[in-house]
Structure P
Amino acid sequence: MPASRPSSVRPHQLALAIAALLPLGHAFAQDAAPATPAPAAATAETQATTLDAVQVTAQRRVENIQDVPVSISTISSEKLDALAAGGNDVRFLSARVPSLNIESSYGRAFPRFYIRGLGNTDFDLNASQPVSLIYDEVVQESPLLKGFPVFDLERIEVLRGPQGTLFGRNTPAGVVKFESAKPTQEFGGYGRVSYGTDNMWNVEGAVGGALTDRWSARASVLFQRREDSVDNTFAGPNDGFEGYDESAARVQFLYEGDAFEGLFNLHKRHLNGTARLFRANIIEPGTNNLVSGFDREEASLDGVNFSELDTWGGSARLRWEFDRVNLYSITGYESAESLNRGDIDGGFGAAFLGPGNSGPGFIPFPAESADGLPDHSQFTQEVRIESNEWGRFDWQAGLFYFDEDISIDSFNYDSLTPGNPQTGLAVQQQRNKAWAVFASGEYDVTEQFTLRGGLRYTQDKKDFSASVIQAVPFGTPVGGPYFVNTDVDDISWDLSGVYNLNEDVNLYARVAKGFRAPSIQGRLAFGGISTADSEEVISYEAGIKADLWDKRARIGFNVFRYNVDGQQLIAVGGATNSASLLNADKTIGQGFELDLEAYVTDSLLVTFGSSYNDTEIDDADLAVAVCGGGCTVTDPTTIIGGGTYALVNGNSLPQAPKWVHNLTARWGIPAGDGAEFFVFTDWAYRSEVNFFLYESAEFTGKSSLEGGLRAGYNWNYGDYEVAVFGRNITDQTRIVGGIDFNNLTGFLNEPRTLGLEFTAKF
C-alpha cells in the first residue's frame, strides 16, 4: 500500500500538471499498475501521499522497477480485485497495460496473448506462442495452461520485448509473470463473495500462517459460476450458452531455515462450461457492422457445445545461501486434460435441405467438431547460481531442461443426424525436449552508469506424428502415421545500459535477440501436416523512467523497433477450411509505450498510459487463401492452383491494434477513523484489428472502449469492504473474432455484468 511521507509539493500544482499530460493520449489511456491507497483519515496540509517503490523480478532478482532496463508494467493485487470483479477469465487483462492484447476462439480455456503485435492466432492444442506465461517461476507452455484463474496474487508483471536470455525460447514478444501471495509466519487471509448478472457467483478466499517456527503455509480457493445468458432458439442439444462452473485451488508450504529456503506449491483447476459461441452471419456484408436487429441474448445452433478442462501441477523452489553465492533449484510439473466441442458453422441445418431448414442466413454445409487433450505432461528443471554482494559486478548463470509430452484428438460430427454422431477422428502425438545454458551479468562502470548483458544457448527437439483413424466426409481419408522431426539450436542475447541522470531519473537503452522454436501442426481432418521454421527477433529499445514531484508520480516512456526474420504465422480458414503454418520473410514493428501513475491529490490516484504499435508483414511473395464465406477482400489477389489467394505484403499482423490506451482513477473519501467511501473506475481502449492475415471489410474488428466501475465503503482500516461493481458498464457489443470458411460467422466480447461484493480480511 502506498505510504504517507512528508512532501512539499502542493496537490493543486500536481493536479494541473497531470491535467496537462492527459490529453496526450487523445483517447482513454493506459492502465499502469498502481497500488490502491489504504483507508486513512485526512492528512495535514504539510503532508502528501507518495508512491511506494515497485519491486519486480524481471531480471530474476528483486529490483526497483525504475532501475530495470526493460519496458515493464505491473498490476497490483488491489487493482486485480477491481478488474476481476465480474468473474471474467484472464482475458480481462487485455489492453490493461500498454501493448497487451488477449483473445480466444475457445472461450475461457485457451487464451492467446499478444505483446507489441506479436502473437499467434493458431488454435491447435500444441500451438506455441511468442508470449510466455510464467506462473510462480514455472513456464506454462501449453495454451491450456495459460488460462489459470487470477486470484490471490501479489502482482502481475508484463515484460515487453525479447526475454530469451533469462526466460528461454518462445519469448520473442515478451513475458507475463504471475506471482502468488506467499505464506508468512503471520496468521491472516481474506474471504470474498460477489453476486451479479445472470446469477453470477464469485467466491474466493485464502488463509495462512505459521505451522512451526520454520514452516508456514497458505491455502487459496476460488469458485465461479454463471448461468447461461444466451437462449438457443433452435431445439438442439443445448438449451443455452455462455454459462460456466469453474473452481481452482492452490496450497503452498514455505520452509525458512538459516541458510536454506524451500517453497512448495500444488495447484489445480476445473472448468465445465460453454465453449466459444460462434454465431452465423452476424456481420453485415461489405461492412464490419452487426446485422440489423441482432440480439446477443439469442442464438440458433444444432451442434453440441461444451468445454471441459482439468489441470493440475506442482513446483518446488529451493534456495541455498552461501558466503559469496546463492544457489537456486526450480522444479515444476504441469498436466492438463480437456475436451472442447462446438458448432463451427454457427447455425442450424444446411441450405441444401431446402428453404426454412437452415439459418440464421446462409449455411452452405454443417460443421461441428471437437478438440481433446487426453494426455499431457510437462516437466521443467532449472538450476541457477547468482552472486551475492559482489560489489560493482553481479552475475547469474544456470541450466534449464524442458520435457513435454502431448496427445491430441480431433473429432468431426454430423449435426444433421439425430444424436450428432461422430464422423471423423484424427490423432496427434508430440514430444518436445529442450535444454539451455545461460549467463547474465551487470557491471557498474561508474556510479551513474551500469552495463548489463547476457547469453543463452538453447537446443530444441520435437518428434511429431499424426494419423487419420476415421475418415472425414469430403475430408482426409484414413492414413498414417505421418512423422515430422525438428532439431535446432540457437543463441539468444541481450545488452543494455542504465544511466542515472539523478536520483529520480534513469535513462536506458537495450538491444536483444530472441527466438521461437519450430512449430508443427497436424490438422489432418482438413489438410495435412505443416511446419514453420524457427523465427528470430532483434529488438531495439530506449526509454526513460522517473519519479516525479517528490515521488507523488512515476512515469515510464520508451520507443522501440523490432525486426523478425521468418516469423511463424498461421493461415486459417479459407474456402478449404484448412489451417497451415508458414514463415514470413520479415516482419517489422515499431512504436512507443507510456506508463504514468500519480496522486493528483492525497485522495485521488490516477494511472494513465498509452502504446502505439505499427506492425507490417514484409514478404512480397506471401499469399494466403481468402475467405470461403463471402467476405470483401481488400488485398490484391492472385490465382494459385485454381484458388483465390490474397497477397498480404504490407498488412499489419492479426490481432495487433495500433493503439492501446487505459485510464484508471481511485478517489477515497475519509469517513471517520479507519473508514472511507471510495470510487474506482477503469477504461481500456484498443483500436481496430484484423482477424486474419488477409484484410477484408467484414473481418476487421472495430475499435473497442470498455469501462468498469466500483464504488463502496470500507471500514476497520480496510479489513471489511462492501461494494457495487460493473464491468463493460456501457454494454458495448463488439465482434472480436471470426470464422471465414463457411459464412460470416463471428464471436463477441463479454456482456455487461453488474453486481454486489463483500470482502473481509483477517
Structure Q
Amino acid sequence: MAKPPKTKTTPKGPRQFAVGQLPSREAILEAMAQQPTLDGKRDLARHFGIHGDMRTPFKVLLKQMEGEGFIARTRKQIRPTAALPAVTVLDIPADADPDNLHAFPAQWNDDEGERPRVAVKQPKDARVAPAPGDRILARISAGDGELPDYTARAMNILDKPRRGQIGIVRMDEDGARLIPVDRKQKEMRIDGGDLGSARDGDLVEVEVKLTGRLMIPKAKVTNVIGNPKSEGAVSMIAIHNLEIPYRFPASVTKEAEEAKETTIKGREDWRHIPLVTIDPVDAKDHDDAVYAEPDTDPKNAGGHLVYVAIADVAAYVRPGTALDREAYIRGNSVYFPDRVVPMLPERISNDLCSLREGENRPSLAVRMVFDQNGKKRSHSFHRVLFRSAAKLSYQQAQAAIDGKPDDKTGPILDSILRPLWAAYGAMAKARDNRGPLDLDLPERKIILDKAGMVVDVKVPERLDAHRLIEEMMIAANVAAAETLEKHKSALLYRVHDTPSQEKLVALRDFLGSLQLPAPKSDAVRPADFNRILEKARSDGKIQQVSEIILRTQAQAEYAAENYGHFGLNLERYAHFTSPIRRYADLIVHRALISALDLGKDGLTESEIIKLPGIAQHISSTERRAMLAERETVDRLLAQFLAAHINARFEGRISGVTRSGLFVRLKDTGADGFIPASTLGQDYYRFVEEMQAMVGDRTGETFRIGDDVSVRLLEVAPVAGALRFELLSEGSRGVPSSGGRGRKGPSSKRGKAGAYRKTAKRKR
C-alpha cells in the first residue's frame, strides 16, 4: 500500500505535460494530496491537461492505480488510499473521553486497512458541541507530518443512527443473513466467522462492514440481545436500533452514589408551606410540587398566590462532572411501556432529587401572584428547602374535589386542594383568553402483564387535575423565561414556529374540499385553528380536520434564540419544571442561579458559548426518544394482534398516500397499511388537496378521518407492521379522471380481481 499523502493548504496550479505524456503515479498522488477537491477523473484530467486521445490511457492509468491500491474509488469520487476527504462524516465512540474527543470515519473500506483515528478539536467559540456517541459532519486537516495526523472541527451534529443495526439472524445454506427490524433497511449477509455466538432466530446488533471495490455491505454480529419474544426485548430493539444510552458508566454511578443530601445552608426555609405532588399513579420520581392560597393583599382582591417548587437538580449535577456529561449525552429520559431509560441515575432521580412525601428536599421555586382573572401580576424565584405534605395521584386529587375524598385527601381537602382548584379556575380563564391551540387528541396507555406483553389498551380520562398541573407548570416556565430575559441572561427557549406557507396552502385546499372555512392570511394565530376545529366539530368532521391541523404544525424544539411558542400562543417560553428528565430544564436552572446570584453552581461561560450546539443536540435526542417510544408501541401492539389474524376491526383512516391508506384501529390505536392495489374494483388516484383516494370510474372516495372496517391479514411483530384488507365501501363522489376503470358491477370488496392486477402494473 502506498504511503498516505500529506495534505497542504496551498494548492498548486495545473501542470502542463508534453503531448503524449501521462503524469506519473507520484504526480497524481501529490496533486490529490495538495488539492482535496481533485476527487474525480474529469478534475484530474483538467489538472494535468489531459485531452483528446490521451483520455483513454489516462483512465487506464487510474484503473491500474486503483487495482494496485494507490487510490480508492467511491461512486464517482477518487481519493488516495487510506486518506480522508476534506469534509467527511465521523462517528464519535460512545465511550470516548468527553474532554479529549476522538472519532472514526462513518464509512470505511476495510481493504484499505485500519480506520484512521481523528482527534476532534473543540474551540471555545465553537457553535457546535459534539459529545460521545454523536455522528458529526466535520472539516478534516491532515497536519504537516510525513504521516497524516488527522484533526477535525465539527460543522454539524447529525441525528442519523450510526453504523449499529438491529436484526434477526436467519440461517440458510450459504451461511446466515440478517433480517433488519427497520423496514427501510435491506437484508445483509453474515459470514460464518462474523456470527459470534448468534444462533438462528436471535435478535442481534451488528456492525456494517464495507468490503471490496464496490463497497458491498455485510454484517458482523457485535452483540446478541436475545430472543425477540423474551421479556423486555421489545423496548431493547428501539434502544439498540436508535443507539439510546441505557447503561451508566462506572464514573457516573460512582458520582451519584457519593452525592450527599443538601442542607438548609444558603437556602430559604419553606418547610412550613404545605406543597403537594400530583403525578401519575405509577410515577417513581416527583420533580414538581404545588400549593396555592388566596392573596390577602387588599389591592388584589380575589387574587391567588401560587407556589411551584421544582427539584433542585443543579445542586447535585454540576457542570463538567461525569453526571453532567452523561445527562447531556442522553438529553432526556425515555419512557417505554415496559421500562424507563432515565437521564440521571436512580440515586439522583428517584432518591435525592425526588420530592418525596415528608422528606426535606432542595428546590428552585417560584412564587407567583395572580389576579381574580388569572393574569399574573408578579413572580419571584427562591432557592429553598421544603417538605412535601402529600404525594397524590391525579385520580386521587380529582376524586376528592368531586366529593369522594379518601383517608389522605380528606384532611387536606379544604386547606390545600380547594385553594389549588380555585387558583386553577382563575388561571383557566386567562388561558381561554390567551387562546392556545386546542388540539385535545386522546393518548392511549398500554397495559402490560408481568412478561411485558400487552393485555389491554386504555384511553385515560382527561381530568381537571391534569390541566391544573399543566397550567401551573406553563406559568412557571413563562416566569423563568421572563426573569432570564429581564436579567439579560443566556438561556434555552422552548420554541414552536408558525406553520409554513406550504402547509397552510395544503390546509386551505383540504378545508375547501370539506366546505369548511380556511384562514385567508398566512399570518395565522392559534385562535384561527380553534375556530376551524369548532366548526368541524359541529359538522361532524372533527377527526379529519384534527389530523390535518396536527400535521400542519411545525416541530417544537429548543433554541438559544427566541421566536416564540405558536401552539401555546406565548411570546417567550422556557422549560424549567422537569430537570430530572430534561437537560434543557437543568440549563435553565443554572441560568437562574447565575442571574439571581443564588449559588456558585450556575451556568458557566463555556456552556453559554455552546448553547446553540446544546439546543441542537437535545432537540435531536428528544426526537429520538419520541421515535423510540412510537416504535416500541408499534411492536408491542403488533405482537398483541398477531393472535388475531383474519379478525375484523373498526378503524379510522389516519393517512393517505399514493401507495395506499394508513388505518388506525379504534380499540388499540395500532396503525396498519392497506395497499392501493387492494382497495376495490376501480383505479384509485391520490388527490392531495382532498387527502383522499378517488376512483377513476366510480368516484368512490376514501378520505383521511373516514371510519372504516378492516380485516387483519398480516403481522410482522419485530418490525411493528400490520397489513389490512378494507371491508368498507367509500363515499361516492366525482370520479378522479374517468374512464380508466373496468366498467360493470364491482365484485366483493377485498378480492383481488383482474383489473386490480392491471392497475398495479400501470402505477
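Laboratory data are not the source of any read-out in this text; all were calculated from the coordinates shown. Because the structure is a prediction, the values reported are computed rather than measured. Cβ atoms are built from the backbone, for glycine too; each structure is taken alone.
Check the numbers for Rg/Rh (Cα atoms, Kirkwood Rh) across P, Q and tell me which is largest. Each step should come with its number before you reach the end.
Details: P: 0.96; Q: 1.01.
By Rg/Rh (Cα atoms, Kirkwood Rh), the leading structure of P, Q is Q.
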Structure responsible for 0.05, with FRET efficiency 1/(1 + (r/R0)^6) of positions 354 and 594 (r between Cβ atoms, R0 = 35 Å, to 0.05) calculated and labels P, Q on offer: P
Going by relative contact order in percent (Cα under 8 Å, 6 or more apart), which of structures P, Q comes out largest? P
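Match the computed value 3.6 of distance in nm of label points 7 Å out along Cα→Cβ at positions 138 and 282 to one of the structures P, Q, and report its label. Please report the intermediate quantities before stating the final value.
Values: P: 3.6; Q: 4.1.
Checking each candidate, the match is P.
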Could you figure out which one of P, Q the value 0.05 for FRET efficiency 1/(1 + (r/R0)^6) of positions 418 and 586 (r between Cβ atoms, R0 = 30 Å, to 0.05) was computed from? P
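Here Cα extents along the principal axes in Å, for residues 298-705 alone was calculated and came to 77, 51, 51; which of the structures P, Q was it taken from?
On the way: P: 77, 51, 51; Q: 73, 53, 52.
Considering all the candidates, the number was obtained from P.
Assuming 1.92 is Cα Rg over 2.2 N^0.38 Å, for residues 186-313 alone as calculated from a single structure, say which of P, Q it is. Write out the running numbers ahead of the final one.
Working: P: 1.58; Q: 1.92.
Comparing all candidates, it corresponds to Q.
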Hey, helix-only ellipticity at 222 nm (-39500 (n - 2.57) for each DSSP H run of 4 or more, over all residues; to 500) derived from one of P, Q reads -8500; which structure? Q
